[in-house]
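The numbers here are math on the coordinates, done by the rules we state, and not lab data. What you see is a predicted model, and the numbers here were worked out from it, not measured in a lab. Cβ atoms are built from the backbone, for glycine too; each structure is taken alone.
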Structure 1
Amino acid sequence: MLIAKHVEEARVALESKLVKARAIFAQRYGHLAAKEREAVLATVTQPQPSPIHGEHIEEALCPACGSRGGLIGETYVLSSDEGVWFAPYAFSCSACGLDLDGAEELGDLAEEVPIDMTLDEYYADWEPDEDMYRDR
């Protein structure tokens, strides 16, 4: 009973976020002609790289407005044979302001997938944690 209640509350909260994001999108871009809207969205939705090692941003379509959004997650390597994997934990769309957090809100977007990144690229900006080596 409690689980069903929690699931229903989460579904309602997510639907509320989607409705709000769609309204914001319509308010911001609804008055523009299709070509103008496309040009503006191409600029507004440019993906930005994450400055944090291990954090990665993959492009994904926004479930609210259909624009390009950023799926934020961690990258990891299980073994050199399997390559680099991406585990998303959040989504953000600058076009409509939608922010989703956690697997519950991400739904199908939360699926872990292999990404096109070499091991050299993955380890390029990695620095060892000095405290780990000094047992601090």
Structure 2
Amino acid sequence: MESASAQIDAKIKQLADWRGKTFAQVRAIIHAADPEIVEEWKWVKPTNPGTPVFSHAGIVCTGETYKSVVKLTFAKGAALKDPAGLFNSSLDGNVRRAIDIHEDDKIDEGALKDLIRAAVELNLNSKKPRRA
């Protein structure tokens, strides 16, 4: 079975348009924000080829591509401070928040890195110590 990173590489190559370029840029920003991020490929089923997932002590965010948007969904986004106002989608839920990136949108790398780091910190602080 192909590694998650190889599957993400293939997805980016397959897109071959602004979405692939944008997803590659976002992926690089995620890794720059936290070099310990682990790439995973989850939720494969007959109706879904799978979803790229970026994790560190739990899911940080998923990366999905649609016809007109690249979407980053933060698993615990509702618990994160977003001073730059990057979250612009899935705002009504109690847990997740998302960033929809459209063609020609400028990505605020600094603010995105801050959100990634905050999500990792939340995951690390949410981990319950295991009993001996």
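Computing distance in nm of label points 7 Å out along Cα→Cβ at positions 26 and 74 for each of 1, 2, which one ends up highest?
By distance in nm of label points 7 Å out along Cα→Cβ at positions 26 and 74, the leading structure of 1, 2 is 1.
With Cα Rg over 2.2 N^0.38 Å derived from the coordinates and found to be 1.30, which of 1, 2 does the value describe?
Considering all the candidates, the number was obtained from 1.
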